[in-house]
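Read the figures in this text as sums done on the coordinates, not as results from a lab. Note that the structure is a prediction, hence the values are computed from the model and not measured. Cβ atoms are built from the backbone, for glycine too; each structure is taken alone.
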Structure P
Amino acid sequence: MSDSIVIIPTYNEKENIENIIRYTFKLKKEFDILVIDDGSPDGTADIVKKLMNEFPKRLILEQRQGKLGLGTAYIHGFRWALDRDYQYVFEMDADFSHPPKKLIDMYNACCNDGADVAIGSRYLDGKISVVNWPIGRVLMSYCASMYVRFVLGVKICDATAGFVCYTRRVLEKMDFNKIEFVGYAFQIEMKYTAYRLGFNIKEVPIVFTDRVLGQSKMSMKIFKEAFFGVFKLKFRNWKNY
């Protein structure tokens, strides 16, 4: 068993899931993969089940009934990983928007460079590293990260990033029952919680490439949750966290 596990939440990712699994397993650093599928009607879980015969013990599938949200999928995965001996727990999308080869850089940031949380950052040092997004979505995402920095006072360039490595000590310290958000705001809440708990957060530059296959899960509802959720985080009572 590896010391690292990559959690990949899926809903209708049949076009991508096999390729992302095979690519990750070919990396020089060994990573296990936990796929959490929310009842995909397109057969995503069936593809993973077949691959589990080829990659026993390294590939795990957890199936849930219904589309329950990104945040709850990751919390499910965090708890699963903490019940095992994993020391580094990663979040990664199935659609190659997060470059799997950067898992190694994020691992090194935590394992060798003293970070407790490593973020695959699209906006490090004022640079925008996004490919194939329409300019409107780029600006919305970039401004959202600036908004989070301003309101919450955190020095994180890409607070909404979904490509993250958490060390075991961070996840063990968090009370998952107090994580409120399930969509876009979940990523902000997790990083802000780690920041408030005093953990060292480091950003690793990546080039984010929009998906080629499959459908995006972004919606205005998810964006609104993030916008208003930042204020809830700002005024949360952290005394009894």
Structure Q
Amino acid sequence: MDITQKSIVGQVVASDYRTAAVFHRNGIDFCCNGNRSIEDACSANGLNAIDLMTQLQAVDARGGDKGMDFQTWPADLLIDYIEKRHHRYVTEKIPELLAFLEKLVRVHGSRHPELLEIGQEFSAAASELSMHLQKEEHILFPFIRRMAEGTSIEQMPFGSIENPIAMMHHEHDVEGARFRRIAALSNNYTPPEDACNTYRVTYAMLQEFEADLHRHIHLENNILFPKALKMEQLALAR
């Protein structure tokens, strides 16, 4: 796509995921707040839009593999990928991280009181994300799959699909804000000088978890949900 300052951040990343690194490096949220233009995002973050455009153009000039083109995937295939790649990752990593954080608080909490707050924030995220995945897998995703298969959508238990999507957007925003707090509390996942190996591994795992969550939310907010809304509009127009 041709990128201009009016281009929407989430759409830019959806077109070429390599640009995610540029936005991340400049502190621009491309997943939860990806519905802003580059110009607006730069203004909000006190950045020079021309400088950012230069960085984005450099990514395009390098060529190479843009990664999987999720925009071309049908919605049901994208759901399968999200569930098997991202939902499974969240489910597997949560108990590991909870155990590590509990140990860190017990051993290092007296010298590093921020660990208690990090542990509390992640524990809340674990609980909320677990419920969030259940709502997607048992309510929203099956309905999107039916639309992708061409099944009639006359009986919708939640009215327009805009309603559950709006709820998912809100919950994504909550988790995005929560992980920004965790990143701030951990000095952007930088372990202190007296950190043991468990401390360092835990911070690395938290950083990886946040990065996976960003990609996960991006796939839903910027690709899957717009596809679902368009399918509903087309189905209702028939």
Structure R
Amino acid sequence: MDNPEALPPEEYLEIAEKVRTGEYFREARGMYDITINDPMSDRYMYICITTVAIMILCVAVYAAQQLYPLERSVPFIFNTNNIVDDLPRMKSLTMHKGENPSEALLRFLVKNYVNMRESYDIETFDRNVNGVKQQSAPEVVAELQAFINPGNPESPIVVYQRHSKRHVTILATKRLVDQDYGMEVYFDVTIENRNEIKKSRWQADIAFSYSGVELDQSEEKVKPISFVVTKYRTKRLQDIQ
């Protein structure tokens, strides 16, 4: 019986001729490249493309995350002449370990109020006045408005104008209990003009309405803090040489 897989004699002769001329081996090498090498090259190309795609995806996800949470940014003004020395830094308000944060915040608010009200610089005057008005009761605002009115000869606008500056240095605070005024603030005033520098020591008595720091248990957030000055008076203690 004839072998069905046997090749005709002419094909054997053709194969023998290809072996003799070397064409058979060239075809075998070409088939090897097509079946083995080409798929490997395609595989590396696909791996490279996949890697680049993953990197692009990571960058896109990171960029999208920077957009959240979507909230309105509130700008604020910070005035400085020397950004190296005046660069804002985070600093604890508590003076010692275990101090009540509510009292520490109150002390800061009172100091800031006195600093805004008693200092004078033509460049920041309007901003300070607006800050004082936002934290004062209507009667205190009326007293302040009457004091800074240019019609008042003792108004800082009239006394200092553009040629002088009034700097305030807070020295100490004293909490008062069972009195008309809630806190005493001692501070030094330095008045600088073109010709001289004058220094003096002052005391400010402040009465206020203060809600304190309270936590909303239902939402686990700090409740809005209210601080309103209801009475304010100052007195000069002494001149400093």
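Quick check on the output: 26, 20, 18 is semi-axes √(5λ) of the Cα gyration tensor in Å, derived from one of P, Q, R. Which one produced it? Derived from P, not from the others. Of structures P, Q, R, which gives 1.8 when distance in nm of label points 7 Å out along Cα→Cβ at positions 12 and 172 is computed from the coordinates? Traced to structure Q.
Name the one structure among P, Q, R that relative contact order in percent (Cα under 8 Å, 6 or more apart) of 12 was derived from. Corresponding structure: R.
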